[in-house]
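Student: Structures given as structure tokens follow.
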Structure 1
Amino acid sequence: MVKRIRWTERKFEFNLPPGVFPNLLVRLLGTAPRIEDLTKWLSNEELSFKSNGKWSIKEHIGHLIDLEELHEKRLAEILQGKGTLTAADMTNRKTNDANHNLKSIAELLSEFRRVREDFVNRLEALDEGTILKSGIHPRLNQPMRIIDIAYFTSEHDDHHLTIIKEIINIQTQ
């Protein structure tokens, strides 16, 4: 089996053409149904299971909810012409403190759908010239356009979906 690259070790080339933007918006909206498809048959115990002290499935979903605020903030910063974008909290304090395991899967999925639809609605309202505006991503130290925020977020979603699948596989072995 191929070993998954850690998120912080990923490198990105932000060079997608504007015509890919509508595809990215559909991909962003597709994360919630994909999570639901992966988790719909799991018990609360399976959804809250922590392997080796790492996040549970519920915590990964909660993390995606928690990060929508960062995506929204970066979008606003680019639209305001800010040079360097807000850095992510690499300690993930918000997620670690949130007690996502106490929430139902229905509550988590509903909240994720709501915040994600709000984000995509904001993106859909932008024209081609606007989605090419950029700011500097602080960790990657490179320009990140609004279209790249959509791509980066989609990749981050897939990263966590992959981990969710790995957690499911650990429990079914």
Structure 2
Amino acid sequence: MEKKITMNGQPVQLAGTELKKGDNAPDFTLTGKSLEPVTKADFNGKILVISCVPSLDTPVCEIETRRFNLEADKLPENVTVLTVSRDLPFAQTRWCAANGVDKVVTASDYRNFGFARDYGVLLSDLDLLTRAIFVIDGQGIIRYIQFVEEVTQEPDYETVLQEIKKLI
């Protein structure tokens, strides 16, 4: 992929499919908190905001997920915020309980990197997801994509929220 992503200032390699605004969002199967499958079809008809993070147990991912949890509480019921990481579902559940995160849905791509490859967010050298946001409309079309160039920085929340509001 052509995107230039760094972690702590060092270049990292992305692997997978490069998606563009207007593409159909690829199907996915992730693992939820109770080890149940979480699929794209679970969100049919809803606006889906996918927040990809390396690990909930890191400071920037914590800040980002807490912020999206606050924002999700203000959004209508037809909007779901899904945070995806490679953390084990047990760790995601523990983290959410410890941090009062109850509006964001968490799911893990720990099994096979299928989501990471299909969405082009795999940091291939680290086996982690890069920091990226996808806003998908109720018909499954990608309406906005944000790759954060430096993985240790937060995304541009205001632009993400503006893109969500365009779809509401």
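Derivation of every value follows stated rules applied to the coordinates shown; laboratory data play no part. In this text, all values refer to a predicted model and were calculated from it rather than measured experimentally. Cβ atoms are built from the backbone, for glycine too; each structure is taken alone.
Student: Suppose mean projected area of the Cα convex hull in nm² works out to 8.5; of 1, 2, which structure was it derived from? Walk me through the intermediate numbers first.
Tutor: Working: 1: 10.2; 2: 8.5.
The correct label is 2.
Student: Further question on the same structure: Thinking of 1, 2, which structure, once FRET efficiency 1/(1 + (r/R0)^6) of positions 31 and 127 (r between Cβ atoms, R0 = 25 Å, to 0.05) is computed, gives back 0.95?
Tutor: Derived from 2, not from the others.
Student: For mean projected area of the Cα convex hull in nm², for residues 71-158 alone, which structure out of 1, 2 has the highest calculated value?
Tutor: Top value of mean projected area of the Cα convex hull in nm², for residues 71-158 alone goes to structure 2.
Student: Could you figure out which one of 1, 2 the value -19500 for helix-only ellipticity at 222 nm (-39500 (n - 2.57) for each DSSP H run of 4 or more, over all residues; to 500) was computed from?
Tutor: Source structure: 1.
Student: Using mean count of other Cβ atoms within 10 Å over residues 79-86 for the comparison, can you identify which of 1, 2 gives the largest number?
Tutor: Largest calculated value belongs to 2.
Student: Which structure, out of 1, 2, was distance in nm of label points 7 Å out along Cα→Cβ at positions 87 and 111 derived from, given a value of 2.7?
Tutor: This figure was derived from 1.
Student: Right, something else. One of 1, 2 was used to compute distance in nm of label points 7 Å out along Cα→Cβ at positions 7 and 135, and the answer was 1.9. Which one was it?
Tutor: Corresponding structure: 1.
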